[in-house]
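Take a look at these structures.
FYI, it's all coordinate maths here, none of it is from the lab. Please read these numbers as outputs of a predicted model, since none were measured by experiment. Cβ atoms are built from the backbone, for glycine too; each structure is taken alone.
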Structure I
Amino acid sequence: MKPRRETLVTAFTILVIAVALVPALLDTIETGRVYLFSREFLDDLPARFTGRGRLRFLLQPTIAIILGVRGGVADARAGNPPYLFGLLFHGGRRAELARSGWAAIRNLLAAGIILDLVFQLALYRSVHPGAALVVGPIFIGGPYALSRALSNRVVGWSGRKEEKR
């Protein structure tokens, strides 16, 4: 049985996080603080949006939005509820919707986490996997879920207008 590309990307991301965890834990033991919950994390946030790493904060959400629109159009054509509404209020469809969302953004999310770790190393000369696990998903998961839900609504509305004619 040959492993799928998605499985390899996920495994590689987990490996990178595990390797990055060692210096992060040593830093926590040495300084007595957890970077993600420190003032330093908040002070470092503006540097993430400027300089060498800023392109990914445009590129990753843009790709997530494109994937979300594609998923929302498919949902509308299949008669599925809008993504966020379905996740929150359709218990019977929740697992199916979560699986399809995860499948659509898994590689993008993995790339976002790895890129965040690489840019942390380049910008701060240290890595903090907890921050990468928070920042990456926010800039990918949020735009994906919103664009998938909104595109489903728009396609659904335009489809109903076509039927009335």
Structure II
Amino acid sequence: MDVAARFREYVQLDRKRAGEGLTPAELHRFGALKGYLTRHFSPGMRPSVEDTRRSVRVPTRVKVSFASEGELVRSLLTDISRHGVFVQTDHPPELKTRFDLRIHIEDPPREITVPVEVVSVGLGPRFAADRQGMGLRFLDAEPDAQRQIEALYEKALG
């Protein structure tokens, strides 16, 4: 079974888990898929971090922008989960800063605006240049924005 097929199965189980719930066998399968996908997409992640995340982070490349210190900052979203994103930037706002993130979708062209909070900052010598940036947690998004984020997440593997 390829990664895309496992991700689709994971997404179906995750939806069912949030709705009607999972049987013990489905819950076991869900955990196995989450572990496999996390190791595939985030090799080297400590299991303690993997266990705290509610959903798998999937690599993607989407343009984003946000206001910081009165200026418009354009950046790149490099991975997405159901509950947040990682955005590459050399100048992230401080931890716990809240702002609106604008996600620029190309096909079809549109913009998703979602309130976020900075929950991690990755700068310094231990981070590769292409991994410098910030982890953002989605706050209470409008229902339409939440649906579009879900669609973006599910489409991330193309």
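Assuming 18 is relative contact order in percent (Cα under 8 Å, 6 or more apart) as calculated from a single structure, say which of I, II it is.
II
For which of the structures I, II does the calculation of distance in nm of label points 7 Å out along Cα→Cβ at positions 3 and 67 return 1.9?
Computed on structure I.
Consider the structures I, II: one of them gives 19.8 for mean count of other Cβ atoms within 10 Å over residues 75-82 as calculated from the coordinates. Say which. Computing mean count of other Cβ atoms within 10 Å over residues 75-82 on every structure in I, II gives 19.8 only for II. Identify the structure, out of I, II, from whose coordinates distance in nm of label points 7 Å out along Cα→Cβ at positions 107 and 139 was calculated to give 3.4. So the calculation was done on II.
Figure out for me which of the structures I, II the number 36, 18, 14 belongs to, where semi-axes √(5λ) of the Cα gyration tensor in Å was derived from the coordinates. That value comes from structure I. Which of I, II yields -29000 for helix-only ellipticity at 222 nm (-39500 (n - 2.57) for each DSSP H run of 4 or more, over all residues; to 500), as computed? Answer for the origin of the read-out: I.
Here the criterion is FRET efficiency 1/(1 + (r/R0)^6) of positions 99 and 115 (r between Cβ atoms, R0 = 30 Å, to 0.05), and among I, II the highest value is seen for II.
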